[in-house]
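S.K.: Below are structures written as structure tokens.
No lab work stands behind these numbers, since they all come straight from the coordinates. Values in this document were obtained by computation on a predicted structure and should not be read as measured data. Cβ atoms are built from the backbone, for glycine too; each structure is taken alone.
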Structure 1
Amino acid sequence: MTVLAVAEHRRGELREESLELLTVGRQLADALDSELHAAVVSGDVDQYAEDLNREGVDAIHTVDHGEEFNHDVYTQTIEQLVGAADATMVLTPNSVNGLDWAPALAQRLDWPLVTDAVDMDVSDGLTVTRELYGGKVEGAVEVDSDHAVLTVRGGEWPAAGGTGSATVEPFEPDIDEAAIGSTVTGFQEVGAGDVDITESDVLVAVGRGIEEEENLDIIEELADAMGATVAASRPIVDNGWLPKDRQVGQSGKNVSPDVYLAIGISGAVQHVAGMNGSETIIAVNDDPSAPIFDVADYGIVDDLFEVVPELTEQFSG
């Protein structure tokens, strides 16, 4: 038996969520007394296999078919690979791509599907934890089966580290080309900006407490001094003060930087759902009862217009 973690890549790069997936997979495999196998489909599979060869991975299956994600290719390939690897659990990131093919695979296999997992326990059967109502509550999904397809939220587990000794096994699926109903011809970024906040190690996020657009200057100065990227809560984007690609939250982007500095952000559940995977959260707010302090590791209860210039001076020095 094996746990099969299906890696994800985009535009020539293996995504960080793929390495986090290996951590989840190893934990499951240990609990189930199984092996952990990784799989990567399409693109530069040899390079991706090298990147995936981390400690705890027993085997890596490479499928050299095309360059980019294709729903039909992935669905057919993983279904066949499940049989070849004797997989009982299939893991993939809870991403646009993962949510595209995972339901189709579950339907083909007649296996349960649980999406957006933030925790798992197999001490008494498989129980998957999901967040509901924008992260306000957690729900436990008990899976009444020895098999499951699971999509895993990014930022909830650390990336697998170390150098592994996995065997790399090319896999050649029998693809029904007539069943491929779509082709990727290229990518077009919609509303893309000059940065990707999901890739930033340090984020300085600003909320409605900044009061006026011109006051964003002090946030930019602090971010420059820290070598950080500026992000925002929804009110800032709704006002048109920062572009949509800077928005963190349920209706924006999920981020998991090393440091998340929230300035003038109250901490509504919709916003917290997008950043609570950050390693260290620091909040600045003059309201001691602001919900942001419930998730913050460190908090400063004070006027941001006093605190931010002081921080900038400290980092500049």
Structure 2
Amino acid sequence: MPLIGFLSSRSAGDSSRVLDGFHRGLAEAGLTEGRNVAVVYRWADGIYDRLAPLAAELAGSPISILFAVGGEPAARAAVAAGAKIPVVTVFASDPVSSGLIKSLSHPENNVTGVSILSASIEPKRIGLMHDLLPQSTAFAVLLNPATPTYAEQFAAAQSAAYSIGVEMKSLKAGSDQDIEKAFATVDQQRIAAVLVSADPFLLVKRADIVALAEKSRVPVMYPYRDFAEVGGLMSYGVDLADSYRQMATYAGQILKGARPEELPVAVPTKFEFVINLKAARSLGIMIPASLLAIADEVIE
């Protein structure tokens, strides 16, 4: 039975929805865990320093594929550890400019996967927040300085904000203490709205972030629906479960003989805009009809 190594920046407890997507993708490739394929899981629980040794451990075991998820930290750890093992991964930034692959159509380096375009989505997310608060002139973005795409994410957010006449401030959030300090800054500086960047650590901490946002009574735009499902106001981003599904179909093709460099890096085809009306009522915010009309889901 072939063995897949599964490396994630996230935790097992908060990954049930995306794991469902992973298993759907395996099923599309004719694979069922425990029947004709085995999977060994390793979780970093949002602590990126754990990724390199976990990737090395998996690469040293008899796996046929190293499947790495949870953003750029996991992708880089897997590529570094799995030189002779096919790697299927999620790229949070441009994988070509970062040197992880040669091109999207012919990735080479024994690597393929899905590029989720985190930085390129920032203008859309900022635009939606501006539609909610058109009179506001100062937003802030919550960023994890430990992620390799930190500078790229802030530059994209700052550029998008500048184009619509909004100042964008950076709030560093690489630990529990940092997150608390960030929202204290929001209170002190009376920042009108916050955007949370697409980062595995922040996703793991989503319940804490949503609770602090509610306490500060600040509108927040989140990168994934997982935040809106635990009480966050709005989210816009890729459907992560579908990205995992796409990656798992690639794993199935590789197990059947395909080479990673023959499989072009996929880009997302599904994006989700979710609004939580309960959170809006708690904040005393009236969601414009124009936003409700374009939402993929409205949580009552």
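S.K.: Using mean count of other Cβ atoms within 10 Å over residues 29-36 for the comparison, can you identify which of 1, 2 gives the largest number? Before the final figure, lay out the partial values.
M.R.: Details: 1: 18.0; 2: 13.0.
With respect to mean count of other Cβ atoms within 10 Å over residues 29-36, the highest-scoring structure among 1, 2 is 1.
S.K.: Figure out for me which of the structures 1, 2 the number -12500 belongs to, where helix-only ellipticity at 222 nm (-39500 (n - 2.57) for each DSSP H run of 4 or more, over all residues; to 500) was derived from the coordinates.
M.R.: On the way: 1: -8000; 2: -12500.
Of the options listed, only 2 reproduces it.
S.K.: Have a look at 1, 2 and say which one yields 23.2 for mean count of other Cβ atoms within 10 Å over residues 85-92, as calculated.
M.R.: On the way: 1: 23.2; 2: 26.6.
It traces back to 1.
S.K.: Using the calculated result 21 for relative contact order in percent (Cα under 8 Å, 6 or more apart), pick out the matching structure from 1, 2. All intermediate terms of the calculation are to be shown ahead of the outcome.
M.R.: On the way: 1: 15; 2: 21.
It traces back to 2.
S.K.: Moving to a separate point now. Taking 2.2 as the value of distance in nm of label points 7 Å out along Cα→Cβ at positions 213 and 253 derived from one of the structures shown (1, 2), identify that structure.
M.R.: Details: 1: 2.2; 2: 3.5.
Corresponding structure: 1.
S.K.: Where is mean count of other Cβ atoms within 10 Å over residues 141-148 largest, in which of 1, 2?
M.R.: 2
S.K.: Using Kirkwood radius over Cα pairs in Å for the comparison, can you identify which of 1, 2 gives the largest number? Could you put the intermediate results ahead of the total?
M.R.: Numbers: 1: 21.0; 2: 19.5.
If we compare Kirkwood radius over Cα pairs in Å over 1, 2, the biggest value is for 1.
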